[in-house]
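Structures are listed in the sections that come next.
Just so it is clear, none of the values below were taken in a lab; they were calculated from the coordinates. For clarity, every value in this text was computed on a predicted model and none was experimentally measured. Cβ atoms are built from the backbone, for glycine too; each structure is taken alone.
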Structure 1
Amino acid sequence: MSELVLWNLMRGALTTRALALAVELGLPEAFADGTTRIDDDVAYRVLRALASEGVFEEVEPRVFRNTEASELLRTSGWDGFARLFGGTWLQAIAELDATGGASFPRVFGAEFWQWLAEHPEERAAFDRAMAQSKESRLERLAGIAWRGNELVVDVGGGNGTFLRLLLDRYPEMRGIVFDLPETVRDESTFDDRLQFVAGSFFESVPRGDVFVLGSILHDWNDEPATRILRTIRASAGDDARLILLESVIEPGNEPNGAKWLDLLMLTLIDGRERDEAQWRDLLDAGGWRIEHIETGVIEARCL
């Protein structure tokens with residue numbers, strides 16, 4: 001059993017690259033209408049390996065079809081994640097060492113965000129990947145006591161898909177998607193209730209009643225994360241709220257995806273996941289007081 005645990009961990013890079021290859025070869029789309037015979041040797045071997053893990057299914061020799069898992073690779077942003085994890089991210093992960101700090105800049109010669117801005121296709125894949133969790137993020141907000149007529153600022157809100165879904169639930173609510181100007185977005189989705197504002201959250205953010213940050217602060221270590229929080233605090237009234245959609249690392253040895261995500265953040269951008277005590281210290285330093293915290297959602301108010 002212990003050997004199996006080690007084997008499954010050691011072959012992780014192969015699994016990651018196989019998923020990326022499947023997407024690059026268009027295999028999930030090839031099975032959109034049912035089963036297809038695969039004669040190409042490399043494609044077959046990739047499919048056979050992934051099918052052994054429940055991604056695709058070999059229904060007869062060399063004939064495959066999609067499973068629920070592989071269907072996700074053609075119908076949501078998981079294709080973006082597959083390309084990133086099995087491409088540029090994998091190259092950076094291979095150079096992670098014990099010296100600390102992000103390895104991505106060493107491999108690609110530029111900071112992660114700068115590199116994304118210079119590579120539109122990769123930026124588009126990143127934005128698709130970030131949008132794939134919009135429904136689950138929306139459900140995390142179900143327990144928030146919304147007034148319904150608030151101005152919500154989605155800080156680092158990407159293409160605006162998430163905030164549009166939130167506004168659809170609350171017809172009296174208005175929203176601002178705030179992100180870098182190069183963010184890929186569909187302008188047709190913005191109207192008089194939803195607008196896009198370009199800028200940097202290190203400089204200023206639009207004023208609002210509620211500030212939502214979906215997986216933003218884990219991109220940064222404590223010093224820049226505190227700067228972001230203080231920038232938002234400067235634009236917030238005393239009764240404003242801050243809602244973070246972030247993981248909270250739990251103590252102990254139970255499986256926890258946030259502990260692996262923490263290593264990815266270290267690799268790419270010297271960011272980090274945090275436990276409850278670290279979140280409390282960070283928000284306090286940024287001018288906010290936590291009122292509710294659980295894995296997935298943190299609600300705070302101005303100090």
Structure 2
Amino acid sequence: MLGLGLGLTSSLCWGVSDFIGGLSARRLPLLFVMVSSQAVGLAVVICVVAIRGTSAPALVRLLPAVGGGLAGIAALTSFYRALAIGTMSVVAPIAATGVSVPVVVGIARGDHPAASQLVGIVIAVIGVVLASREHGPGIEDRDASRASVALALLAAAGFGCYFVGVQSSARADPMWALLASRVAGVALLLVVAAVHGGIAVARPGRLWPLAVMGVLDVSATGLYAVATRHGLLSVVSVAASLYPLATVVLARVVLGERVRRVQELGIAAALAGVVLMAAG
């Protein structure tokens with residue numbers, strides 16, 4: 001029961017963090033949102049690793065996490081941009097289908113996935129197609145819708161690569177794997193900022209949502225890690241995979257988003273596919 005509760009809590013933290021990120025990207029420069037939130041998350045991870053006091057694994061064992069961190073930052077940037085220009089209720093479930101990537105990688109390595117995972121991939125693909133059906137009478141709306149779906153799919157691929165990389169390094173030490181991925185991601189953001197001549201700094205009053213977002217993101221990861229130790233992985237994974245629901249609910253309640261019936265069916269199918277893939 002504890003594992004399930006922690007898994008659901010991690011899901012809630014991720015979903016709220018995504019909503020704040022998408023909302024912030026509509027109001028502030030995207031690069032500033034990314035650097036600020038990720039820096040806060042990195043600071044939290046550094047503190048946790050320092051408190052644990054465990055020695056670092058061999059660098060070669062952390063390289064997959066470094067690669068995953070780079071892919072993850074690219075994915076998160078695409079995701080927040082998609083949330084900013086598109087319909088959050090559609091974007092969030094599409095991006096969540098990135099859980100299919102580890103399944104595909106496993107198959108390529110000779111794994112034999114459960115039938116439910118294969119069914120989940122098919123259902124998720126159908127869901128993406130239905131959820132991405134264009135809506136709105138204006139060509140500008142249609143262009144934004146297409147761009148947001150494309151970015152969400154790019155984010156899904158990047159998130160999937162992040163999962164694969166971090167999971168590979170987590171066998172050595174989960175927290176050091178998370179730290180390696182965070183350091184790589186923040187370093188990439190700083191390089192991009194330097195190339196662009198720095199980043200615009202927002203007023204102090206707009207910084208607290210980014211700090212909350214960074215803390216929620218790291219907390220979700222930590223809660224998920226703890227949940228896997230107190231509950232069945234199959235149950236915890238499904239609970240944690242429900243994070244798009246929080247984003248969808250917040251988008252509808254706070255922003256008043258509405259989608260067509262066919263898109264609602266697609267959103268439900270995409271979420272169902274994610275759950276089936278996680279359940280395997």
Structure 3
Amino acid sequence: MNQIAIIGPTASGKSDLAIAYALKHNAYILSIDSLSIYKEVNIVSAKPSKEELATVPHFGIDELFINEYFSVDIFIELYKKVVSTCKKENKNLVIVGGTSFYLKTLLSGLSHLPQADEIIRQKVRLELNDIKKAYKKLLSIDPEYMTQIAQNDRYRIEKALMILETTNTIPSQWFKQNPPKPIIQDLDIYEIKVKREILRQRIIQRTVKMLKNGLIDEVCFLERKYTRLPNPMKSIGIVETLDYLDGKINKKELEELIIIHTAQLAKRQETFNKSQFLHVKKSTFEELHKLFH
């Protein structure tokens with residue numbers, strides 16, 4: 001079984017490229033997108049269409065409801081299941097998406113984490129309602145670990161709280177006792193290069209399309225069904241729409257803010273990819289499309 005990864009900023013054409021590669025090279029697709037993994041979050045996640053999903057089997061899409069617990073540990077278990085399926089069915093694998101943190105974790109590994117029961121998870125969720133207070137608490141007892149992470153890094157703060165509450169061991173000590181082990185040893189990574197002005201135009205077009213296709217109705221449905229508490233409800237496209245529904249902004253401002261925040265996300269993604277992945281094959285969408293064919 002051969003594996004490749006396709007990365008790049010949001011709206012750069014990763015999904016189209018992955019489908020083209022999969023069709024040519026007998027591969028399945030594993031999505032690494034923090035929103036597409038959720039059922040019913042279709043428009044705001046810019047999830048591939050039903051026709052595209054039917055063209056090539058996709059994994060990592062429509063796996064959970066947004067009020068269900070999800071973590072990078074669960075993603076790793078999903079990856080292992082996908083690899084097992086690919087080997088049984090003699091398929092290759094394309095890993096694709098904008099949440100490159102998941103890909104980085106596959107390459108660098110993850111320390112074993114203790115299993116937290118539902119009582120502890122509920123306690124941690126309550127603490128995370130005041131993330132600044134939770135950070136200060138952890139910083140006071142484990143400055144060695146906490147000074148390495150940002151005060152708004154919800155994922156790592158949650159993980160630190162889980163370790164502390166489950167084992168009564170500070171995170172820095174736990175990670176020394178449980179060093180990470182890489183899950184993928186060798187992987188070809190392809191990154192789509194896009195000029196800033198072209199990417200911005202694609203973000204504008206996608207935002208307009210999302211609004212035309214019913215973004216506001218989708219967010220209304222999600223809020224009614226799940227409230228605003230689940231983490232996915234704090235995603236770009238959702239928070240701005242909730243502000244619109246609250247009367248804080250008008251429809252034009254809604255569109256403009258989604259475009260601005262998506263462009264900022266794209267820049268963060270490019271910065272992360274540049275700092276975290278070595279020996280990446282960078283090229284334009286067109287050049288990579290030719291390469292894969």
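Here are the numbers:
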read-out: Which entry (1, 2, 3) yields the derived value 1.6 for distance in nm of label points 7 Å out along Cα→Cβ at positions 81 and 217; value: 2
read-out: Top of 1, 2, 3 by relative contact order in percent (Cα under 8 Å, 6 or more apart), largest first; value: 2
read-out: Read-out helix-only ellipticity at 222 nm (-39500 (n - 2.57) for each DSSP H run of 4 or more, over all residues; to 500), computed value -17000, structure in 1, 2, 3; value: 3
read-out: Distance in nm of label points 7 Å out along Cα→Cβ at positions 1 and 121 - structure with the largest value, from 1, 2, 3; value: 1
